1. One of 1, 2 was used to compute FRET efficiency 1/(1 + (r/R0)^6) of positions 8 and 216 (r between Cβ atoms, R0 = 30 Å, to 0.05), and the result was 0.30. Which label is that?
2. Suppose helix-only ellipticity at 222 nm (-39500 (n - 2.57) for each DSSP H run of 4 or more, over all residues; to 500) works out to -10000; of 1, 2, which structure was it derived from?
3. Out of 1, 2, which has the highest value for distance in nm of label points 7 Å out along Cα→Cβ at positions 48 and 200?
4. Tell me which of 1, 2 gives 0.96 when you compute Cα Rg over 2.2 N^0.38 Å.
5. Out of 1, 2, choose the structure whose coordinates give distance in nm of label points 7 Å out along Cα→Cβ at positions 152 and 272 equal to 4.7 when calculated.
6. For relative contact order in percent (Cα under 8 Å, 6 or more apart), which of the structures 1, 2 scores highest?
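No value in this document is a laboratory result; all are computed from the given coordinates. The structure displayed is predicted, hence computed values, not measured ones. Cβ atoms are built from the backbone, for glycine too; each structure is taken alone.
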Structure 1
Amino acid sequence: MIKKEIFYIGAEFGAGAGTIGCEKAPCVISDNIPQVKNKMATMITMDNSKRRKECVDNLAESCKNLARAVYEQKQKNHFPIVIGGDHSSGFGTWSGATKDEGDYGVLWVDAHFDLHTFETSDSSNPHGMPVAGLMGYGDNRLTNILYNGIKVKPENVAFIGTRCYESKERELAEKLNIKVFYAEEVKKVGFAKCFQSVISSFQNKGIKFGISFDMDCLDVQEITAVGTPVKNGLILNDVMDSFNNTNLEGLDVLEVVEYNPQLDKTGNDVNVVKKVLSCFDKNILI
């Protein structure tokens, strides 16, 4: 149960992904969920005309604006929920969330590691790079958003649902001893146990933390309107049960990304986003 007043921040980011369309998600979600529209604090726009390495200057500027918006909402003692956009918004969201916090935890619920840099990525799509950037790896225009230096220490990062990655990413995760619950382990022991383990670790450290929820963490049977769908994903009801029934004391920022309205052929997948948000915003009825 989120005790603070919730405000939403739209992040119209699409240049960081390989498939266009995610930049339309904040407006589509807002149009379909009145509670989001009524509590939309600001909409961060981005020039999405350039892509891959060519978009970095635009991305850095938009991430700076996003980081400021998140930080300002926290300063007002609000609970900000960032609605993306592709996952390159993570550079901005968590730069704003971590400012002035010292140690801070981030749970990355995602099919992917997002641990690439331009040196390791074949696609050069920035939405596959934010976790690396938050730990200080990669283009310094993206690692120094809002303030210079590392945003999150490796020991305060955790992944759940990871199942699609390159060897360089796994090597970095193992080198840094980052906690990873791969999809096969989640299937074996259950999402609830993995989720509780991560949340408890943050709470035991006495640090604030945030959740970055990429819609492609879910199985393709749950949602198809994502840019990079991957089979053998998480089950929506399991995720919702854990979100609804876990003590989330210390959680102060949420990010929900990678819904792509252009791929939502039936118009029903936006309701999956609505269900996820309803776990945190009890004003959203499903």
Structure 2
Amino acid sequence: MPPTDASFPIVQKASVHGRDVSYLEAGEGPLLLLVHGMAGTARNWDAVIEPLALHNTVIAPDFPGHGDSAPGGGDYSLGSLASGLRDLMIALGHERATLVGHSLGGGVALQFAYQFPAMVERLVLVSSGGLGPEVGAILRAAALPGADLFIRATAAPGAAAVGRLAGAVGKVGLRPNADLAEVGRAYASLADADRRKAFLSTLHAVVGTDGQRVAALDRLYLAADLPILIIWGERDPIIPVGHGRAAHAQLPGSRLEVFPDAGHVPQLENPGRFAAVLQRFLDDTEPAEFDGATWRARLGGR
């Protein structure tokens, strides 16, 4: 029989604008909305959902065209992805949430906080996009003309090669790096035409050959009263940890946790510490209350 523990994640589907949105759900309590990264899925959060669900309602959706969600309507911009999260929340009967965004998901979470500030209680940015121009060479290369043909030809064989390398590392007693495993899994998913189209559309909305196209740095001041936790791996090869440190310096009330031995996916590389750090942040902070007058004053001051 399947587990009956409320903290055990269950795959659910909701119809939003006539399209299926797949998501994992577990637990009871204040809402944590976990937002995955580029070419990822809700399964990027598997290692931390259960401990977080002991004290929270946890929802981890698949973006349109990712995982088991139906393709979107063609708009994969940050604004459209943020609106999709808003619509899912409303469809499921939730008015407010703490957003936890990884990589691209961090950029989407920042956009959500900008577009729908009254719905955000806290913001957690994990190896987040949208905080500076630098990005790993692998994503810049994917933005090159003709990348679709290359990915189509190499996704399945390339993923198999990564899998063999991870297996060889394991045989000599070393722990395969979670970054390596996640790159292999994500790349394998691009063998599917719909997922490849969704990935490239999303990528082109936020990354060019010279780096990230979109940055929230000029609007971070609007989040000055929002409880913010920034989590990063010191060895992140995709988005440099310096982006997290710079954002923390710009937001004096934020918290910064750098995992010294982690790369781009700290929630997979060190899930115990990740869940503990996040739950402590939730316990120590009060949900933000949106103040329209303060926002007007800040916007007018700029």
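1. The read-out comes from structure 2.
2. Source structure: 1.
3. 1
4. 2
5. It must be structure 2, since only it matches.
6. The structure with the largest value is 1.
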